[in-house]
Structure I
Amino acid sequence: MAIAWREFVDLVAANESFVLTTHMRADCDALGSEMAMAAALEALGKKVRVVNSDSVPPHIQFMDPHRRIETLGENVLPSELLAEGVDVMMVLDTSAWQQLGPMGEVIRASNAQKVVIDHHVSGDDMGAIVFKDDSAEANGRLVLEAIEALGVPVSEEMASALFAAIATDTGWFRFPSVGATTYAAVEKLVAAGASPSDMFGQLYEQNTLARVQLHGRIMTSILVDADGRMAHAVATLDDIAETGAEASDSEDVVNRLLTIAGVEVAALLVAVDPALTKVSLRSQGEFDVRAVAEKFGGGGHRAAAGLRIAAPVTEAREQIVAALAEKMMAR
């Protein structure tokens, strides 16, 4: 599913001002895609703003070393983005309206050309020019391809951002999505200045005490079902408040659930507010968690998907476990 980037190159050449955005609660793949693309466009003399619906999670703030990402409603207003005559609104690492949050409304209202670069199967019609490869292991790898197509040399800054994007979305290169193209891309990034050891330290060896304590709370909530083939856990509002952690500190815990012997499917449910729950789903083997996520308006990949449910975390847990169990029994 290789992307033909000629249309993208022509679009960039024909336009001068760009706003980049991504999904809410951005992860390293999303942020790395934004940072690298912004640097590449600016290398071509373009005017670029990076505006997201929410702020960068504290534990990955290093992904934005110059603090250039703006937060909608905090340091930039929707009216400002709509009034300044932006040529292109570029959405990275998602093509689903639900995942964009308030930035989705800005994009809908804008007369700018819409562009999407994404690697997820699920998506909506955004009225955009879409560059998508759902076989790609990370959106960062697609952004690297786009930058190379533009003829922009990959700087150390771009390389570090894209290395983090690819490394995290592949579980540090251990997921089945990893292939020869992954390592070929990583070789280029390391040659351009990315440091795997430094990046690993930033990602996994700078935990706050609150983050570690939240993980402990989540671990104590683990339950297994389906004869030990499904594991699920929760982070409640009390867990987050009492540890002093951020909701984003729960990231990656869902992958640890899959390390339980015999578990094929894992679900982590995180309370966003009393009536809203964020759900992360993971699987190994042939089980398609994306199909379950889509039933609730979410999406993603076969082995990794996500969604939000308008329900308290306890009620959401019941719904998700029931949906997963039903699909497991149907196999």
Structure II
Amino acid sequence: MSLTPQISQSSPLKVGIVGTGYAAQRRAETFLQDERSQLCLVTGHTPEKLSNFCQLYSVSACETWEELVTDKNIDLVVICTINRDHGKIAKAALKAGKHIIIEYPLSLDFTEASELLTLAQENGNLLHIEHIEILGGMHQAIRQHLPELGTVFLGRYTTIDSKHPAPHYWTYHHQMFGFPFKAALPRIHRFTDLFGKVNTINCHDRYWEAEKSEYYKAFLCKAQLQFKNGLIADIIYGKGETFVESDRSWELYGDQGKIIFSGMEGKLITKSGTKPIELESRRGLFAKDTTLVLDHLFEGKPLYLQPESSLYALKVAEAALQSARLGETVKIS
């Protein structure tokens, strides 16, 4: 979605943030350092964290997100809170005529996400869904070296996060976090961004529940995606105390070469030999994403990602959920 700049340099963009966690802090720092923006309001779930955030960044607090998104002085709402609430906050903000930056996913419900994108387009408001993994060095390095692999026919992407004990945190809560492949949408989005449309998906999931609690101790999700171009991709995502150690790896096999990443160390293997792939630090990606949004609003520069791309990844994640519940392969229309 393109947006003609509507904000003059003489009028700083007035910003409100929903959330007080890591992403919200990095956003706040960037807005405070950029003369094109003015951080005005913030709200959060925990009074103590909200108070500390306001003191640290010299910003006023709102008691509720409803109050923040309807404040007539706010131009841009940044949504950095639990996944469960993304959709309803975005809807209220768009109805109030605000521009939006939102951490993925746009919503845990694909239908609602589609409606939100339509609403933003009809209102002429920016709806930017952050995907710093797409912006990051590993994804960009793979994109750069992809032509050297020839025709890519197999991909494997594994993310295992060992936690002992599992934290009593919203990311281990069924409703607040959501279905893992929706909640951690870049697991799918990285593949759809590089390789396009998916034909079928087969998915399985398992949870280790905590006793007498809505939280779980661990989960494991595994999906196999068959792309329209013939690529077969296996995606494994798990975290919690069931896993003895963490594992983060990404492999792509082509008829001319192979790319392997283990952690942040990568290498390209072709008939001419093996060479390392150097990566930049992941630090600063939220700041970069925020600055790109300001460049877009003030100067009309293109963003690195369109919301339709994120929406399609969410559609695939919805099909993964259906497959896991039905116990069968699902075709994606």
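Numbers below:
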quantity: Parent structure of the calculated result 3.3, given that distance in nm of label points 7 Å out along Cα→Cβ at positions 87 and 295 is the read-out and I, II the choices; calculated: II
quantity: Ranking I, II by mean count of other Cβ atoms within 10 Å over residues 223-230, the structure that comes out highest; calculated: II
quantity: Which of I, II yields 21.1 [mean count of other Cβ atoms within 10 Å over residues 143-150, calculated]; calculated: I
quantity: Origin of the value -12500, where helix-only ellipticity at 222 nm (-39500 (n - 2.57) for each DSSP H run of 4 or more, over all residues; to 500) was derived from one of I, II; calculated: I
quantity: Structure (I, II) behind the derived value 16.1 of mean projected area of the Cα convex hull in nm²; calculated: I
quantity: Among I, II, structure where mean count of other Cβ atoms within 10 Å over residues 79-86 as derived comes to 21.9; calculated: II
quantity: Ranking I, II by relative contact order in percent (Cα under 8 Å, 6 or more apart), the structure that comes out highest; calculated: II
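Only the coordinates and a few stated rules stand behind these numbers; no lab work does. Bear in mind that the values here come from a model prediction, so they are computed numbers and not experimental data. Cβ atoms are built from the backbone, for glycine too; each structure is taken alone.
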